[in-house]
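Okay, got some structures for you below.
No value in this document is a laboratory result; all are computed from the given coordinates. This one's a predicted model, so the numbers in the text were calculated from it and none came from an experiment. Cβ atoms are built from the backbone, for glycine too; each structure is taken alone.
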Structure 1
Amino acid sequence: MPIIEKVSARKIIDSRGKDTIEVLIQTKEFTTSACAPSGASVGKFEVQAFPDGGVERSIQLIKNELSAEIEGKDVEDQAEIDESIWSLDGTENLSKIGGNAAIATSIAVAKAASKSRNVMLCQYLGENLKLPFPLSNIIGGGVHTKGDSIDFQEFLVLPLGTKTFEEAARTNVMVHRAAAEVIMETHPNYVLGRNDEGAWAAPLTISEALETLTKAIEKVEAETGVRARIGIDAAASELWDSKKQQYVYRKENRRLTPEQQLEYILELIQNYEIALFEDPFQEEDFTYFAKLTANVKDRCVITGDDLIVTNKNRLRTAIENSSVTGAIIKPNQVGTLTDTRHTVELTHESNITPIASHRSGETTDPALAHIAVGLNCPIIKIGIMGGERMAKINELIRIEDTLKIPMSKSPIQD
């Protein structure tokens, strides 16, 4: 097997115009690379993206310290290499080298291993491969959208009635286009723009956004016959006032206690047939997540992102409390591909739906598409417009065309 001869890194720019890192793994035969994304809505329990000193400090540590640790290792020694990253860092949250440097290194190594075997990365990562359903952000708010944005962060579409990934991706694009048409009908003088993830940024309330998305989905379904459902990411930690113990809806000028928040979320799920609800409560509230999950049963996938941050131990706590039925999987939240795999394996063992997810600050690296397929995530939260989002969508179309694999079984009763 190829031996790592050189590890290097460079500073690049992500889709939000912010600095991030690309790591290169060189063997005698070839060089592979991987780029790290960054989030705007960041959970407090995530690993630290970059150390004090930023990207430059991460690059310096890779050059002066990490390279010496992993050069000379076999590219297929993924677990050992990932452990070397943690050992070198020596902190609980990768604050010395930075989680983004760690995940870029880890994925670049996996790419080298797959290249050495002459297989796709997804084939190297797993077996019995299936394609995920794309969960795409159509209308955006929260910290992903500048100005007087909607209080909830994302209003998403999930096309469950498709037989191929390409059909699902095209359905989401059609819903995105139809949503713009609906918005312009009600706000004809508004100059419509897109937010960090390509979703429409519009002067809507939560209910108006849901009504708009419902109409857009119905319009596309009438044209194609494809059934799609709505998803929501409340990013409730961004709404939470810890001093007053309330959720603050700035745009809608109201405050809700956790109990009132529960009642409100249940009402939305009922009225709009919400298929997936992400982060309906703040990132430490396993109890109210559990209350919501008990109420909706299998009608809606109650999903933790900031609650779990792709961390196996936090996922285990969520499982013990029956807090969620879905878990967002963001590899850079936890630092390495090995850690990501362990968390996903626990979701499979516990009947939790793993949802591979992009970040708001993305790159054109398509690795997430392969991670979703290789680790058997039945849903991929992937965005909708912009080259950094299309890089993943088109890669999944290529995987489908090349490997001729089927779609995953829908994790949501429809």
Structure 2
Amino acid sequence: MTHNTETMFTHIQKAIQKAGEELGYSEKTITNITHPYNIVEKSVQVDGIDNSVDVYRVQFNNALGPYKGGIRFHPDVDLDEVKTLAITMMLKCSLVDIPLGGAKGGATINPKELNDKQIEAVARAWARTMHEVIGVDQDIPAPDVNTNGQIMSYMLDEYESTVGHSEPGVITGKPLELGGSKGRDKATSQGGVYVLEKVLEYFPEKVGTKKVVIQGFGNVGSFAATLLANKDFTIVGISDSKGAIYSEKGLDVEMIAEKKRSERVSLHELFTSNDAIKKISNEELLIQPCDILIPAALENQITESNADAIHASVILELANNPTSVAADIILKEKDVVVIPDFLANAGGVTVSYFEWVQNRQQYYWKLKDVDDKLFDIMVAATEKTYKMSQKEGLTLREAGFRVAVDRVAKAVALRGIK
């Protein structure tokens, strides 16, 4: 995608290497978990689109179980980005102690320039191209940026048509009617809220007045805003792709979410005539006064150039890899508590795991069962990460690497790679 993403992949490899060495694992074991097991990179012809489309799937370690990870449709998708996201998925599944490996996929398209039929054609082409490397016991894709339940439905249909049998567990993030799980739509945000509340128990001095800024108001950001508002946090700033709004007194996020859904307008357009609401850029939003900052958009938003200006005492990374390596160092020096992405946003893959389990059993759970099980898993992972950080004098990110690497490396070594 960019040099920054390439650097992030290398940084994650080095962080795994460091954690593995400190935990006493061999070079052979560490090498096994720092390199992908399989890369599929193809250029395919798609009905209704003149130019060929590049499609990807990177499978990153299945020592703990089948590969698992989303599929994104974005013009910047490339192999470096997909590898970075796949290695992060491996860490995420390991950290929350679910029996899955890491994977990621994508197609290099701009969905905003395509109609619904063209997007469906891309989804079906991706599933046809990848049908030999995915499967309920092999690799289970899910939605990611610019993909959703409808796109997963097209992929499921194409996969089942190609292989000639029903296999609902091959893909998660499906609509309920096709075997989806209750709670999947809010899962990433709900898991993040559970983690945040537990971390604030450990760092009560960081709570402040519970003012929250959320960059990104798509599915993850809007659910996070609503869930936190209902727990007496004050959401003072939010953003979409066109810009951001900020009000020190707080925003009615439920009303805003409803109006954005019904009127399909940007936040700036929604508040054009309201002078009490500041209209600012996404970049400016990150440095507005708040206690908790939640990047819930794309990668590499908190960088060396803006990290020192951030007011927040706590950062909850609901986006994947939103903080650069250099920014992480600055935030550590400022004593900002950063809850790393592979813990903060692991609620999504956890409920995807629940969906896969329900598909395998053909028995479906109530929403309360999903929420209760998610709570238990997210709190347990947070406790383990915090205890590691306190024991070894590490940041939560460094401790998260230790916990995640230990579990997957142990599985690799038990299989004889040691």
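List of remarks:
- A value of 0.35 for FRET efficiency 1/(1 + (r/R0)^6) of positions 12 and 404 (r between Cβ atoms, R0 = 30 Å, to 0.05), calculated from one of 1, 2, originates in structure 1.
- Source structure (of 1, 2) for distance in nm of label points 7 Å out along Cα→Cβ at positions 244 and 308, computed value 3.2: 1
- Structure responsible for 0.55, with FRET efficiency 1/(1 + (r/R0)^6) of positions 20 and 124 (r between Cβ atoms, R0 = 41 Å, to 0.05) calculated and labels 1, 2 on offer: 2
- Which entry (1, 2) yields the derived value -14500 for helix-only ellipticity at 222 nm (-39500 (n - 2.57) for each DSSP H run of 4 or more, over all residues; to 500): 2
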